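Engineer: Take a look at the structures below.
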Structure P
Amino acid sequence: MFVGCFMNLRNVLTVTLLLAAFSLTSCSGAKTSGGGSGGKASVSLSISDSAPANTAIMSFTLPVLGVTLTPSGGGSAVSVVSSTANFELTRLQSDSALVAANVSVAAASYTAVNVTVSAPSAVLFNGSGAAIGSCANAAVCALQGKAATITFSFPTGAPLVLTANQHQWLGLDFNYNNAIVSATGSITVDVTQPNVLTALTTPLTGVSNGDFANIDDFTGQVTAISSSSITLKSTVRGSLTASITSTIPVNDPQSQCTGGGKPLSCIQMGSIVSLQGVLTNTGAVNGTELDIIDASTSPVDEAEGTLYANPGCASGFGMILSDSSITSSSPLVTAGFGANICLTLGTNATFTIDDGILTNQGVPTGGFSNLFAGQTVRAKISNAVSGSNVINATASGFILRFSRLTATVSSVTTPTFTITGLPAYFAATPTTTPSVQTYTNATLFEGVLSAGQTASLSALFLNPQTSQQPFQAAKVRVP
């Protein structure tokens, strides 16, 4: 069953701030590994995805089982992460997600980082114009890989050296494009291919000085909140806890908070909230902005994902799942990344825009009244029923959220730039080259933009048939 390919290894990642996200419990045997001088260092890890050239992939699930470091002097590998968590890499072409914070590791020299994964999986949109094996043209098809350990070796003569009391960041940068293997009449996933993993030790250009990485757009239901911290739970992505302050910026783009109170007081247990944050250079996760998706204490089921054209669905659109908040007994409660949802529009379905960190920046709020392939939407879901390789569901309302995509930069005329080479599953755009709008006081840039580069975007995809820039960018990452 198509959906079943993506139900394994539920994400149980929970990140805490006062303690290490994954604490070492069996590293006593590694104290002398690698010829270390004694003492402990703290390691924090985030994960991202290199800008993909294979734009036909709509979802790529990487189920991480553990992360170890190989000591320079030989001996047993040192465990850094020993808990299971799923990561969806197409989202991470522009975003970064937390893997672990402040893990205690022996101060020593290490030659490699090793990431053990169970069977990865992907969803391919076949826009080739012809069938690829059993995958029909204009269809989405499941790809499956095998469990493996992926190793990145640090350059010869330049091992990873951890000293006592040091705070070190490792950015696990995957390139799923290198794991997609094409053969005659078939496409498969093989994460043992060369150059699938790189480990970064220096924060990306554009990340605020003093921070290791941006922690982007974690959306979930509030399970704990105080004046100093908030915990969010996603059915698909697990849980995240971040520190906050009473003055944290809170966006309420749908004007759900009434009575003149501060928006932070509008957030209650059960509300759906998106958090923007940073992983600091001391391994702390600090929330920098909150966005209220649904202020209700008992919201209806919500599913978020990327739309593609599917004439077999009543709405004309299918959705490839990337996030969800499910509280009912819906079949979506066990659906993981890449699950295929066939949408039916409810009577008088509503359309709103969640402009997140672009709130009050002038995003055209009237630019979303119809669905287009390539949009990422969060749908209020009911009547979900399992079908053949798909979940059929009714959507009573749609919130436009940020699509993740990679394209080639044609020209730059700040604050806009044009792009070519959109992913194959995007709706046809006008004959003019699509334009991207950025905002000086809001858009996050990781890297310096110039013509001819490949850029990965987190952007609202508005109606491409109107005159405004169809892409409103919250983030731009340049390799």
Structure Q
Amino acid sequence: MYAKNAWKKYSQEQLNEVMAFNENYKKFISVGKTERACVKEAVKLAKEKGFKDIKEYKSLKPGDLVYATNKGKNVALFVIGDKPIEEGLRVLGAHIDSPRLDVKQNPLYESNGFALLDTHYYGGIKKYQWVTIPLAIHGVVCKKDGSSVDVVIGEDSNDPIVGISDLLIHLSGEQMQKTAAKVIEGEALDVTLGNMPLPEEEKDAVKANILKLLKEKYNFEEEDFLSAEFEIVPAGEARDYGLDRSMIAGYGHDDRVCAYTSLMAVLDTPKSPYTTCAILVDKEEVGSIGATGAQSKFFENVIAELVNLTTDYSELKVRHAMENTKMLSSDVSAGFDPLFAGVNDAKNSAYLGNGICFNKYTGARGKSGCNDAMPEYFAEIRKVMDENDINYQTAELGKVDQGGGGTIAYILGNYNMNVIDAGIAVLNMHAPMEIVSKADVYEAYCAYKAFINKL
């Protein structure tokens, strides 16, 4: 059903199913606040469904359940179909990185009785949104002896939280004259860790006390910051939003809401004619570059492995597999906000509650950087959505001259496969607290299942 409110069609039984699915999503997004955590949770859920690491297979047959990981930050999951891999796959691709604050390599310092951490923001953020809110520390410490330690501080109710202070209103006359881009600058996003000195220390006693606490709990030395990866994220669980509990407020809906729905669509789908896949990647918020971004060779390499495990290998079969694949780039869209209606073209906007959103193209400044999907392909998808009673809508990312953005779609499009963006409308995108509709989450899950089963 095109551009209609999804809530109106649900029976009480269906409504219960919508709410139950979203409860599980809330658990996923509350745990998966980093890429590594998302991959661990995805693998855990996959194993519960019978998926096995691709390294455990010497050959593959239809119905086999397979996953592959890459450096702890990517995971690809497959249900092997009846048709040869070279005839293409049905792929759902999402990213699991979100805007945040990263801790610098030499971050810890003391200033005027406070121990603080230097950060460098990751992805597009409004910096002023990150001050005076509860923050948590997530990450991993990799030591020279080859061992590693996972760190999570600020999520348990007994944990302390950390945060970034702001100037009190009484003294902020000069600050309030600055533009929003300058009112809080990047080098001011330093996280407060403590204020209590170590009694026996004369110099940098507060910093010394923090290092003592890290040593006691994590066997962590200051030098270990060099090979640590700490992400500063909003503390706390995802919560129901609105008196009617119709929405979810949480950190990282962009793009973990599409990652979870894509993941569950594949995990919950038995063998299909074509091999089905959910691929979850890193680094989308900074250009999809590097060994764990969508531009890496990871996905192509895994497809080559599938070809090798299902038939006589040839490079041409790998190329055919990529070209014949049909994909949904599962990424969020900007939800229409009535408080900021002027930035949108109302008839080409995504509305919360109207179901999954298809963006034929994204990009900015004349569609720069976009993937512009083929109309023949979208016609096929429309047919599948209508035949399976899926609520869907279409949108652009704001008015033509207002701004824009991109996804991983164009990267997979470079293989000559058909790709279109398909995701969930989000309010407050890239803020520490984002908002999605529970109806849209469920409709996206149903849409993804229909796509990999029916197209």
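Bear in mind that the values in this text are calculations on the coordinates, not laboratory data. These numbers come from a predicted model, not from an experiment. Cβ atoms are built from the backbone, for glycine too; each structure is taken alone.
Engineer: Identify which of structures P, Q gives the largest calculated value of distance in nm of label points 7 Å out along Cα→Cβ at positions 234 and 330.
Structural biologist: Q
Engineer: Can you say which of P, Q returns 0 when helix-only ellipticity at 222 nm (-39500 (n - 2.57) for each DSSP H run of 4 or more, over all residues; to 500) is computed?
Structural biologist: Comparing all candidates, it corresponds to P.
Engineer: Still on this model: Thinking of P, Q, which structure, once Cα Rg over 2.2 N^0.38 Å is computed, gives back 0.95?
Structural biologist: P
Engineer: Out of P, Q, which has the highest value for relative contact order in percent (Cα under 8 Å, 6 or more apart)?
Structural biologist: Q
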